[in-house]
Structure 1
Amino acid sequence: MNFALHVHETGGPEVMQWEECPVGEPGHGEVRLRHTAIGVNFIDVYYRTGLYPAPRPFIPGREGAGIVEAVGPGVNLFKAGDRVAYASVMGSYSQERLIAADQLVMVPDGVDDRTAAAITLQGMTARYLIKQVYRVTAGETILVHAAAGGVGQLLCQWASHLGATVIGTVSSDEKAAIAAGAGCHYPVVIGREDFVARVAAVTDGEKVPVVYDSVGRDTFEGSLDCLRPLGMMVVFGQSSGTIPPFEINLLARKGSLVLTRPVLSTFISTRATLEATAADVYDAVASGILKPAINQTYSLRDAAKAHRDLEARRTTGSTVLLPS
């Protein structure tokens, strides 16, 4: 008997209902996957609350790892017993599921299931941000918001490895220590320090070429003031709320700034880009460049508590749900 969390009406964490969910045999191009670990990401909150629309009812979650139980006709990428993972596919808050085989990647032997569930979506996100949206290079100074979070820590680790200096915002002294341990050279505790002034001080007034912002509304205006002329504002989340409308000429007045709102699915839209991205992430884990911190685990049935903790900023690093 298979169970999953369903959302029939959007709202708070309590709308996720634990219900029986029959899983049939895989169709053409599909596999039946038994989850062993499931990643929790802030995008799950956006769908649960209705900020991002989805046909209802739906099973939330967009990242998971597990074992292939059966393959359907036409599947030659995987076989029963393979360890696989995926990112950016709705429906991971389930014990078992059907999923298109071409959305999966093989998990290498050196990466355990919990790490795969914690690193696949977040690691792929960090990769496209730091290597494709804006290519961080040695000697640069960058600003990363929510530097103690899952993606934030990976950005700090990867940027530091590339030779960049990282300024990172956090919400507490505890998180400042965590960010520093991940390679953030200058943690800034928001609410006690002015991150705009700190950026100016660290860079001797030159400011930074790029800001990576997953916070959104609360940090947006200040982030623009941290950018040097021709700098890039990369908004890849909105944990504090949606950024209000603004006059686009503001970007011109602040120095011909570039604003972008990328999403992972665009960067892994083909089989070739998915495999290349996953391989780079798993190689970075194997070589020690990326060290995912799985600081919270919950039973799948307790996903509501995981969401409450995430929204209250009580979590650090990665959060993983365990189906059994």
Structure 2
Amino acid sequence: MRVGVVDLGSNSTRLLVADVEDGVIREVDRRLAITRLAEGVDARRRLLPTALARVRNVLVDYRRGAERLGAERTLALATSAVRDAENGEAFLGEVEWSYGFATRLLSGGEEALLTYRGVAAGRPLMKGTLVVDVGGGSTELILGGPDGVTFHESLDLGCVRLTERWLAHDPPTATELQGCRRAIRSVLEERVPDSIWPRAAVGVAGTVTTLATLHLGLDEEHPERLHGHRIPREWIERKLIRLAGLRVRALARQRGIHPDRAPVLVAGIAVVAETLALFGLDELEVSEQDILHGGALAAAELPPVEEGAAPPGAFTCC
């Protein structure tokens, strides 16, 4: 079955069109646009008109792309920005009726589990593997292995949220960066039990793939080269300090950095660095499979839509 999945993320809006057969996912097309849906949500608790307009423009193209490629079922996943916004539910109603996507507003726990499902699809994960998903509004931590998930948590540690809260100057001052890192560590120590000690870490999403692109010295992201690549923690620490000293304009010109990701990249890397440091992990493996792939499996489980009926919004997450 061919499906189309949209990730209405806090920093980016992404599309995956894929064929799903017996739990195997074969990518047909994948697209990404930086839309910053979470802009201002942390302070105002509303999706701003300018952010909504950016997402709407992208959804028009995604809807056409999914139709052109013959997607039989389509699903739009909403995460931190939408669940934090007072007008989030209304926006999802618009996504269903104006663009024809079934929608699902994920809780933090559902987001974590669906991300893990995507990462684990088609590959074994060793016992004690920590999946780290650094998003725009939140970061999900999921510990699992051959027997499934043993711990998961969704934390308000997204790169957009942290940038707006802590990194006011361009470039951020040393005090701001230290304050941001202390805040990240405080949340991690408060919300992660002392009994959680992973043996390895797998990272997903834009901050992680950007780090891998930089580590490999690539001009832009190449998923086939990034998937499975391992980044040393010491290198991440050095890169964080170096990039934090640059203005956003200079960051946007750096080889391997998407210009629209530059304003929030430092905060995202800080989350990665603090997470690895907390658990004493020496490296981070990169996965190009993430919540989109979990969403593809979920979309294939959606009931068929009767002609003239509203798109279904419910599915079994995991």
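None of the figures in this text is laboratory data; all of them are computed from the coordinates on show. Values in this document were obtained by computation on a predicted structure and should not be read as measured data. Cβ atoms are built from the backbone, for glycine too; each structure is taken alone.
Ranked by FRET efficiency 1/(1 + (r/R0)^6) of positions 106 and 298 (r between Cβ atoms, R0 = 30 Å, to 0.05), which of 1, 2 sits at the highest value?
2
Thinking of 1, 2, which structure, once semi-axes √(5λ) of the Cα gyration tensor in Å is computed, gives back 35, 21, 18?
This value belongs to structure 1.
Using distance in nm of label points 7 Å out along Cα→Cβ at positions 50 and 162 as the calculated read-out, with 2.4 as its value, let me know the right label among 1, 2.
2
Out of 1, 2, which one gives -8000 for helix-only ellipticity at 222 nm (-39500 (n - 2.57) for each DSSP H run of 4 or more, over all residues; to 500) as computed from the coordinates?
Source structure: 1.
Comparing FRET efficiency 1/(1 + (r/R0)^6) of positions 82 and 250 (r between Cβ atoms, R0 = 30 Å, to 0.05) across structures 1, 2, which is largest?
2
For structures 1, 2, calculate mean count of other Cβ atoms within 10 Å over residues 42-49 and state which one comes out highest.
Max of mean count of other Cβ atoms within 10 Å over residues 42-49: 1.
Of structures 1, 2, which gives 21 when relative contact order in percent (Cα under 8 Å, 6 or more apart) is computed from the coordinates?
Among 1, 2, the structure yielding 21 for relative contact order in percent (Cα under 8 Å, 6 or more apart) is 2.
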